[in-house]
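**Q** Next up, some structures in structure tokens.
All of the numbers you see were taken from the coordinates with simple rules; none came from a lab. Predicted model, so just to flag it, every value in this text is computed and none were measured. Cβ atoms are built from the backbone, for glycine too; each structure is taken alone.
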Structure P
Amino acid sequence: MWGNIAIAFILAFVVTFVTTPYTMKIANKVGAIDIPKDERRAHKKTIPKFGGPAVILGFLVATIYLLIVMNMENSINLFGVQEYWKKLLGFLIGIIIISTFCIADDIKTIRPITKLIGQVLGAICITAAGIRIEGITLPFLNFPEINQITSIVLTIGWVIVVTNAINLIDGLDGLSSGISIISAISLLVIFVLNGSSLISIVLITALAGALVGFLPFNFTPAKTFIGDTGSNFLGYSLAVISILGAAKTYTAAVIVLPLIVLGLPIFDTIWAIIRRLIKGKSIKAVFKADKGHLHHKLVAKGFSQKQAVLVLYGISAIFGMFAVILCDSGIWKALSFLLIVIVAIAVGYKNFFVEKTGNEQYECTQCKYIYNPKFGNEKSGIDKGTRFEDLPKDWVCPVCGEGKDMFQIHM
């Protein structure tokens, strides 16, 4: 098993890492570029947003190669009782459908409702192929078997929620890809502990490998974005693979563990829906973008892009570790772990902000210019003693012209 895990990860990593620069060139030719035309954009210059196809290619090459090899050596049976060939075909068709809709969105921009139609069609493909939530088992919620209609509705709802959760959290350099890596690794550990099918283990490993191959191009300052094609693929894949990994394992928390692992983006999405409904007072308002997401709040508090991303990475890792401990050691150890983390954060939170509000120096991530509040910048009309937080919103680096969002605390 571990050899297959290593092959899936490395092959997906290499293919994605090698092909990402080509997708950047293609993006410029077909017009799949992100232009910072509103305040929601954290970047200030045009950036390609076509990294998704590279991630998809790395994932598919690794999984298809391994599935063929493992089937030939009889370590898996694609045509057995479980009919994995059928499920994987439905998964592949769903990927093609969602990618088609999202490629069109990355190039020309389509309406949110049109993308939703693509997500629904992708979800229908996997339910028709037999990938479904078949039960939910918890000490306080025991439904080991549910009827077919409920199963289909739950599965479609799960796929749509997770797909949009990853898509909506894709607001800062490296955020959605990094959180997806953490989620994929957490699910991999859970699948191994659960004794899940080798196919689900290979799929989640290949997804993690492809993302690690893409992240060097996407982490701040980003050279390329994953785009709607990539973020929708990530959400769709995490949703589908989590069902495959949880099916037939009969653990204490079927499908609930993936829900915990993906807790951060799911919470952010649910809160976004509630917030937009209250503010807009209509269903249409749900589809209108805003600056109320968690990453926007952190940046508004004075965090740099990198700091905000790392904070959210940490929160996502806590969710993932909680799910792993819950799976391996039970609810009480998981809760005690969470309590210790909360206490540690509560103690460190105050100290962090005391240090943060001092007289730090700020470094431009593009040209390495350092802004020192002690000296200000007289050439730019900034007086001595002006804190970085008090600089005008339209202030830019006097060397390279980048905006405030491209600065981080100089260590």
Structure Q
Amino acid sequence: MADVYDFTRPASLNTHFFITDSTGVTRTMKRTLLIILLAGVFTLTTSNMLPAQIAVKADILYTMSGDPVQNGVVLIRDGKIEQVGPQSRVRIPDNYTVYESAVVTPGLIDARTVVGLAGYYNYDHDQDQLERSNPFQPELRAFDAYNALEALVKWQREHGITTMHTGHGPGALASGQTMIVKTIGDTVDEALIDSVTMVAMTLGPSVGRVYDQIGSRSRAVAVLRGEFIKAKAYADKRAGADADKRPSRDLKMEIMAKVLNREVKALITAHSVTEIMAALRLQREFGFDLVLDGAAESYLVLDEIKRAGVPVFIHPTMVRTSGETKNASYETAAALHEKGIPFAFQSGYEGYVPKTRVVLFEAAMAVGNGLPFDEGLKALTISPAKLLGISDRVGSIERGKDADLVLFEGDPFEYTTRVCKVIINGEVASDVCR
């Protein structure tokens, strides 16, 4: 006869189950075990759904909305920043998870990259940053090609980058559109902040090297001017009172019309003085909002850029000085700052593995070559947030903004300092010292 074990459930459940032998269980026990299992799953699921309540304590807290806070604390609730201030004034509730760090900054922003469209290796199947079939394709949408699970996204996140302005790269007269994402999520929908931010364009010899039909500099500018003129005519006809005379939708002209109407900015890669001045002439002629990309020789035409009121997404400080960037300088960021020209740091596009730079390191090199420390930090946080039109959400540590923080073990611009935690939308997204 098999031994019988009587396990009494808690009185509140008022149920018993029995083990009848060494392998068999009664039907009652099976139902009870299923209830226990489902209850456990429900508990785990609901606990994971509960919003994180976090307190971050810092020896130095750079909020980017005022002076650094010594012995600062940030309270995070429901993915947003709840309270910021010195520890002497901010009480940490008992149920908050507390993290401590030497230095805390807002999440870093990469102002110009192709990460998510360009993959970690040089494989054809994950290199979607430049379509080579046509030199003018502004209708290509970045979010149609973005891979949120690309290894480079994780690489960026582990180095403190929480927001990226990414999309189609340089190399075509119009290579496509850009967008803004957080460095989280399994899909583009989960990561997305802004689906269409700018149209990426390029002036310079690199275009002619890729596309046979585009040769000289004047030819490239003439083609762009022609496309702007066609877009203006298209927009006028689409707005006409007679519906029968309106042209059918043209995706190329539609996005170019949005550039002309200043709904979408033009991001023009231009490195030499010749290309920079051509971009400024296009902007004057057609009145669109322009952001200069790269601008390796911008230090030679600072007055002209300043007068045009055009911001710069500066080339990576340590860019290889060859070809169009042969005259790039470590001191360009400092020169832009001294002239009062808004700028931000970018990782850009790299044609070699691992296919991306880290804006934190590029900024550190600029700080080591004349750019003030606080301005270097601004150009990684609040400055790109303002230039990208997302400063209401990110770029500084202020009440109500997205809870995106980076926890450093020391000076952010010291190469040996590690990023030890990254918080995005109030959740710990990276917990690896790198």
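**Q** When Rg/Rh (Cα atoms, Kirkwood Rh) is compared over structures P, Q, which one is greatest?
**A** Structure Q gives the largest value of Rg/Rh (Cα atoms, Kirkwood Rh) among P, Q.
**Q** Let me ask something else about it. Given a computed value of -8500 for helix-only ellipticity at 222 nm (-39500 (n - 2.57) for each DSSP H run of 4 or more, over all residues; to 500), which structure among P, Q does it belong to?
**A** Only structure Q yields this read-out.
**Q** If distance in nm of label points 7 Å out along Cα→Cβ at positions 239 and 271 is calculated from each of P, Q, which structure is the one that comes out at 2.1?
**A** Of the structures listed, the value fits P.
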